[in-house]
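A short reminder: the numbers here are calculations on the coordinates, not readings from a lab. Please read all numbers here as calculations on a predicted model, not as lab measurements. Cβ atoms are built from the backbone, for glycine too; each structure is taken alone.
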Structure 1
Amino acid sequence: MKKYPCLVKSVSRLIQEQELIVPGDRVLVAFSGGPDSTTLSDILEQLRNEFKFQLALFHLNHGLRGQEALRDQNFCIDWAKKRNIEIFVEQFDVKAYKKEQSISLEEAARKIRYQKLKEIAELWKADKIALGHHRNDQVETILMNIIRGTGIHGLRGMPFRNGKFIRPLLKTTLDEIHHYLEEQHLTYVVDSTNLDQSFLRNRIRLGLIPFLKKDFNPKIEEVIFRLGLNLQESLSTFPEEEWPVEKNGQLFRFPINRLIGISDLKKRRGLIAFIKQVKGDTYQVTRAHFKALENIIKKGKGQTMLPEKISFWVDNGYIYARRGELLLVDIPAWSYALEMPGINQLEDIGLAIESFLKTPHGHDDLKTIWCEIDLEKCKFPLVLRNFLKGDRVVINGKEKKLKTIFQLQGIPENWRRKVPILCDQEKILWIPGILLDERAQVQENSKSILIVTMRTYKR
């Protein structure tokens, strides 16, 4: 039998104990070229014959660090080439995505990284996606969750396995990783943003943990790691509740009467399971979000928002959820002529719609639902109205019935006349939260661009 270094043996045992990889698996590694992912990739390369799995790497250039990011990308390509390992490389403008989603740079990078990993995993038909998170990362994650506000699920930290995602280094310390790299004479790259204390994780690693070790407990990292491990073991004995969720297009719903007669603990577990179906995870969902959800369920009406613009609302005995904001006007037929550019406060329907011409300075501070429209393609005056029979829009060069679009979006029939629609004198331009008609879209040669925002309005 081949003699492995100590860390390789340790990771091999964890893979077997947690059943992270089985013979025949195709394993895709998230490879940044840093010490963690370099160690993970090297260890998995050594173990792939023993465990009989195939190995590939994925590197994402976030477009944030200029030449340094290009250096990392080239390092990863060369590293894979020398070992004859297949590698996938992609570039993405994370800053633009951050502005588009109105989220932090840290969160934008995390979301895109996971999204791209899933896409490449599907393309390569990967069974597992291996991440380089180690013991120190786990401690930082638990502390981050505590600072942001969390329950027992946040205190457990990251699991060894979550669907396709696996973390073979989760019991390995950063010191062990650096010792392995030195012992095996492996080179790696260093991300300079790891020292940027504008990121919460970096402040925890560089400031909070050293403070706790010095003034409170020199073994605080071990204590926190064990806390997470103990909670993972305890929670594994309580399977997550499954609710009778119905899905129609982008819309999710379940009947509120299924909540009657069950304990608050079961309701909370059920909400966690439901949120995961809609959002994919419970990242950044705090106790306050759960309280807001529980309140609208108790009242039997109302709406609330979760991180990443996930809308939840209660109507007609169901709790609904969908990605993106959805503005609804609960009166029969209506139509309002608008002053564009200008500010329009429509008190009767509870909406405020504002528009202005785009300037070279941009519009980075917009927090409401908004769109950009080619002004020269509009026939004035513009009108805000509700759905009419026979309404049509143009998508991908084809005219489609708006009724069909609503069906694909999962908008119930009795809600369709509540959705506000921006039109000119000839066509539909924009349906907030749903689509922008192709005939109104801005092109490279557009000269005048109208920025339109919409929000709920109260007198």
Structure 2
Amino acid sequence: MTAAGTATITQRLSEHVVGLRFRDISPDAVAKTKDLLIHHIASALRGRSTTSGRQAIGIARELSPTGGQCTIIGQNFGANLLDAVLANSSLMASAGTADFLLPPGINPGVAAQPVAWAVGEITRSTGRELLAAVAIGYDVMAKLHGTVWTWDLDVPRPLKFVIEPFGAAATAARLLGLTVEQTVWALGHAGQAGMGVYEGSEYLSFMHPLAARNGIMAATLAKAGVPASSTIIEGRHGVHRTFFLEDVPDALYDGLATLGQEFEISRAQANRSATSVLNVIPVALAQQLVAEHQLSADHIASIQLTLPAERRSREKAYYSYSHRGPRYLLAIIVTGGQINVTRFDEAAGPDVLAMAAKISLRFEDGHSIYYARVDVNTTDGQRYSAEGDRHDQSPLSWEEQLGGAGADLLSGVKLRRLADQLRHLEDVDDISEVMACLRPGESAPTGGHTI
């Protein structure tokens, strides 16, 4: 018996996975799903230039030496299902621009979308089914994670890597046509596939891909008839007590009651900055002050960065001294550098480390989670300040996003065809037509969109 009746949490989620009809997804949720699909394809095309992106492509080649049925974005060779998911998730994540849901602080796109494209390509799914499967994956991850702030746990842990296999498994289950019972098993296996600790946080680049890959395996086991626990979430030794260190809260059951009515993907936001979304505003404020007052590192005595009190545990847990933490990011800006993924591949130079040592963090109550204030004290006694809690990104058309990321690799014809296919994705008969536009060595398909 659960707080909501006789159905377990995974049973209720599985009914949503199997039973959701495309026509019941709100137009806003469909539009947001398309936007985020474009965003992550563009991120994957940019990811080719990153160290982890190149490594992922090399790993896929090694594990699938004779090729495979699944497209690796931006490559002219295919790979087996698991290897393509690993590579595409890594490419999407390596650019540092994964989408996010806050709360709870997860990156659902890099788990659900690579799975949807790869499984959909093998099963020759329609665009409607792919859109539904992606929205379902976001629902499952957001509902299970809830609003828990992971850094407030007695032992902080990256709960998103515990939850991502569930979203990947749900997306795969939908596209594989699993029954409700099989989907319960898939989610049960996903509960055994979570992973991750914050130790070595600077080396977590392959955690999203591994979580997505584990979700595929969970669904594959279920399809083969391998059973798993239906109480994997709320059981005495289940995921919530083991990783969240608490019984399932009423808020999670309340969230399940809105399945099929509210779509979590509608809340997701794309991140176009190569850093954590919570550090976008501090970086923008530092850039503003440096430009307005022509500040240079040798003229700065100290910098104080004020953040909301809610971030105290997060920064102290592991991020303040990470190479992507706020002190390091501000130090890069002040020393004349740019925030980009290739910079994170490099070791911090002595100038950046010296500047980071001049930056202190302060935490204040009464601010939104996005708030930041930067106070710069100069060697000649001046003080410059800037604060804010909102950073508006200039809108980019789909063609601009795809062209900016892939014009050096894919022809204009392919990029235009890709944008057109995604714009009318609900009318695409076979999503392998979309994937063909992402392989440099093939001609773009010219068929229509009819179902």
Structure 3
Amino acid sequence: MKLLIIHYHLQPGGVTRIIDSQLLAMSKFIASEDICILTGEPCGKGALTGSVATEVLPELNYIDSSKPSAAECASMLKKIEERIKSHISPDTVIHPHNINLGKNPVLTYAVHKISETGIPVLNHCHDFAEDGRPENLEFLKYVIGKCFGADFHKILYPDKARYLFGVLNSTDFERLLNCGVRRDLVNLLPNPVHFPEMDTAKKRSEIIDTIKASFDIAQELPIFTYPVRAIHRKNIGEFILLASLFADKANWIITLSPQNPLEKPEYEAWKDFCRNNDVKVFFEVGEKIDFNELMHVTDRCVTTSMKEGFGMVFLESWDWGVPVVGRNIPAVTRDFISNGLSLPHLYGNLFVETETNKSDFPQLTLREQMKFILSLKSSAALKEQLLKNNPGIMKIFQNTPDKIIKQNMETVKNSYSLEAYGKKLFDIYTKLSGQS
């Protein structure tokens, strides 16, 4: 069996991290020389730990959604089809990631066209254009419907025995069924949790000293880390609100800056806001401090995210024995809870009262969020009202019994292991390649 993996890019984190886990998991089943990755831009530093052939074709990357012409789309399609076909042999399985997202509808259409020849495809859906991404959805409809004259829905959700779907959770499983995809074509593929073995010989005090050399953390306070690229949907403003509200209770750390240029202005605005208004948040700590060492001294992993494809943060923190605290995403966490994970430190909403109404904090504009945080800093009455309206946020400081930590570590190990993931993935490939 030969495996052809396709993704827009190989920048560190996100889907690339799952591709790396996929390569590690497949090492027991498929020889590395029988695996190739096609991508739209070169591999980012440290993004992949495995060693497989990687080819770059720029036409596979995100494309500008400002409506390219039909001729431009046709030219891209020809190049993409030719490159994919050059890697096809009778025993090849194609595994594209996130092609239903709408970042490159030409690639979406190309994979569908190639699947029409009988080549088996596992369409691995991490995110969906239909899930709060109206611009992506319109772009898919424009390219597939207007430029190529095809049925948008049939291209995204074909009914073919050798075209299977992989989804990350039961919410997305149900989403595909509601889109008309047959149940036997959908596979539940929750992401595995995998970290390299870490040398923990360093004492906590040594690691803290390393952090203090670059960041002015308070050594006597616990460390609350948001292990994330600070993009809009991660709801960074809410994290900053917590840091302002509870400045005396913890060091508040965000690990990474966004890579997408479109995300940078909001991120820089928040950095300026914190710097100019004495809100002590430590940004980009993960870019100066070894991530595993940082997690070794972290007391709580924080998430304030509004939307996740899978929600790795709810799982991976327990692998270090670190409780996860913050905002719940029920559509994501319900699978984890049903598998035995205990998540006692999550709150549902963070309601704030402004001059006009009462809203969940992420619903406010950037300007409104900043204005509210400034008001909160100067008003004890407003702080008291916020805590009264949101008693659940105090759960982020509750102690976690050792029993729950051990139970969650076992749940993650048993239900989300790399070994189990690899076997399930290979079984899907075998099913695909064995059908005619």
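Annotations for the structure displayed:
- Here the criterion is distance in nm of label points 7 Å out along Cα→Cβ at positions 255 and 295, and among 1, 2, 3 the highest value is seen for 2.
- Which entry (1, 2, 3) yields the derived value 0.15 for FRET efficiency 1/(1 + (r/R0)^6) of positions 167 and 215 (r between Cβ atoms, R0 = 30 Å, to 0.05): 3
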